[in-house]
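Pasting the structures in now, so scroll down.
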Structure I
Amino acid sequence: MGMNTDFEKLITIGRPPNITRLFPHSQALIVSGKVIDQAMVAKGKAMTIAANGRNSFVIRGALQAAQRADAVLLIEIAKSESTYCPVNFFNIALYVDSVCNELGITIPVAIHADHYGIKSKEDISYAKMEIPSMFGAGITSIAVDASHMEDDKNLLANIELNEFIPGWAGLETEVGEIKGNQGLSTVDDASFLIKGLNAHGIFADWIALNNGSSHGLEASGQGIQVELTSEIHKALEPYCVSGAQHGTSGNNSDKLRAITGTTNTTKANVATALQMVSWGLEVNDYGNALQDANGDFIKAEGQGMSGEMWERMTAYADEHSIKGGNYKKLNLPFEIHLCAQDEKIRGRMVKGVEEFVYNMLVNVFNAEGTATLAKEAILKAGSYDLGPKGRKIEDVTDWTREKIIARAKTLDVDKGPDGDFDD
């Protein structure tokens, strides 16, 4: 069976129904998040990048890198990012599909709705409307993040929303809000969430923990706590759930290799680093943007956007009192200006991202060759739906609404301080 015949078959059987309906003539292999996770599990001790596509240059660069590395990839955007980026839940699949077709990208890629935040009961009723629309627009994987709420409400929100998520789609759940070294997740609260979902026949592909990471610029402190992550993943092994690592930007390569090698993490979210690299800012080897004595970012000569454009951007930032991590809010107003630069400048913005992502995939995350493994899995299953990794262990009668509420009161947890930890 030749490559072309194989690829034609993959396009026919490997793309979920929402994708085939949206892009009937496409040659882009957009797949469920389950395919990505299971390819990493098949390779073993491997994770891939979930690239937050805050601008079009990040999306192009990440896809080119994954193609070069023969690695699977997720392109994602978070609910909060949709408010300050040109990319959102309803156009991200359009971006990815068109870039894949234009550049001849043949690796399997999933479209992930990251941090679909649920902070109150009102959010749940809105989500019941919005989630089906997001899948209608080409999302193939979702992170239901009700981690801002108490443990019982988090679990109950996940159960209530599950019927609105297609069974074939990738599913991430989250325990412990991402807030650096405060309010760390425990074996207790992570197990409570996964066991409760399992009882209701819901098998999450990933769990995101608060394991010491922070969103945005991680310049100090301990960063990701590898031993804690490993301990929680070990406790969850019977439930066959992988880890999703948030706040990867700014953690050094050795720490990320340790996460890859000693935990069950298969997905690493990278947002801030890719944005900074695409702009051409000076970053250290793990993507943390460097700052001068005044706390200003440093533009690298001959990389990323033009010097003139950087001056325009910083002037705008000063005028609007935008500093540090809040430079992310420049994505939306500047996308059209960045796209207006000449081809050479746009090309080097994309190339910077490509080189950074390629190095992470191949030299840090052990993701090389996972695209081939994913394609083999789809062909073997003969379907876009690889099914869950887990099976039902818990008894649903132990996990009624009343018992969930009662059990949550007995958990050993520390939620840390209140505050705005969105990114």
Structure II
Amino acid sequence: MRKKKVLVHGTAESMNNFFSDAVSHDFEVVALISEENLSSEMEVLSPQNLPKAIYKLADGIILTNAVAEKSVVKFFLKQGVEPRKIILWDVQQGWGVLNFPDKDGKQVIHCCGLDFHIRNEDDMKFFNEIHVFLQQQRRLKNLNPKLYPEALAKYFQKSTGQKLDFNNLKTFTQKMQWIKIYDATPLKSRLADKYLVRNWVAEKIGAEYLIPLLGVWNDFDDINFDELPDQFVLKCNHGSGMNIIVRDKKTFDKQNAHEKINAWLTFNFSALALELHYTRVDRKIIAEKFMTNGNLPDLTDYKFWCFNGKPTYCVFYSNRSTDCRMNYFDMNWECMHFRSIDHPNSEHPEKIPKPKNFELMKELAIKLAEGFSFVRVDFYEIEGRVYFGEMTFTPAAGNLYFNPTSTDEYLGSLLKLPEPTPPPQL
């Protein structure tokens, strides 16, 4: 995703704070705007003498002086600057928000150069999540990699209530935290990329196992929806859970999709939980063919947990869109006694039929998992055929909860940690 061209307004101190902040890496500064005479290698403009034409060249104006926020916002609005171009930033609070109604009187929130039309509780929930993500990214992006273990230990204790000692790792979830920092290799970055992984999968097992790709873009505005079929799936390639399923292009809410995807593209997914293998992923948008499995409401999804290159368990999801159930099976399709606390087992897991292509999926998982201490390899079985889903190296960011709790330590005993590699900088 290209960097935003911005003007920066504030005092000498606030500008210095901004440039030392991690967020400065996400923007290309066109000019500085100040009431003061500053010594700077960049051009310094007075707001009173600023040519209005420059607003058309910039994607936003970052206001770094919170004390003068209201008066400065009012000034720029009078100059004809669109509210969405006014970006609030503060050294203490991070990204601020502006609320303006649209032409229909509905609430619109502007934050970090993004627009959020708030029409219901779900829209507000989405904005709050994105705002938290952006603030988290800001806090971590300039952190010295030597401090990642300390930061991750705090995150782990807050998420799980457990202390994390990197010198005494026993459970699966504890070892996942180590992997997030010390096994974030360039190859993992490539395979976590939902676009680049396709070529690797084609090389390893064959392109016939890939869901057809309809397009790839750097920016939402580059998508020509007239060239897409009536049904498709939009995805961001650089993380998890950033999908939009389009079942009918005629009723597709393009504005809502635009806002969501632009927000997703703004943040570095690795900053959410220090899953550092996502750091190197070049953010893009992809469209894939909309897949259906007869009259079933959900695709049949099989997730193979592979330890040291060997598939050991297969997690089967059912009723994902209604009452999600989750069952662990071994490689003989025997149901395991343990379960994830987040999702209950099916009432009669012993009656769940073994997939037709179970042996084939096991063989494919072995080829894809080769060389990794742990990876989850996902497949779909659709109308008798196998399709690759994704490769996940740290499921749920490593924060998993099992019943019985002893399962965590048992799975940890299966995971042999590789030699550590230097962590990449966020």
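We did not get these values from a lab; they are worked out from the coordinates using the rules stated. Model, not experiment: these values are computed from the prediction. Cβ atoms are built from the backbone, for glycine too; each structure is taken alone.
For the read-out relative contact order in percent (Cα under 8 Å, 6 or more apart), a value of 15 was computed from one structure; give its label from I, II. Label of the originating structure: II. Can you tell which of I, II yields -8500 when helix-only ellipticity at 222 nm (-39500 (n - 2.57) for each DSSP H run of 4 or more, over all residues; to 500) is derived from it? Label of the originating structure: II. For the structures shown (I, II), distance in nm of label points 7 Å out along Cα→Cβ at positions 353 and 401 is largest in I.
In this comparison of I, II, the computed figure 5.3 for distance in nm of label points 7 Å out along Cα→Cβ at positions 73 and 377 is attributed to II.
Quick check for you: by Rg/Rh (Cα atoms, Kirkwood Rh), which of I, II is greatest?
Largest calculated value belongs to II.
Identify the structure, out of I, II, from whose coordinates P(r) over Cα pairs in 5 Å bins from 0, in percent, for residues 289-336 alone was calculated to give 5, 19, 31, 31, 12, 2, 0. So the calculation was done on I.
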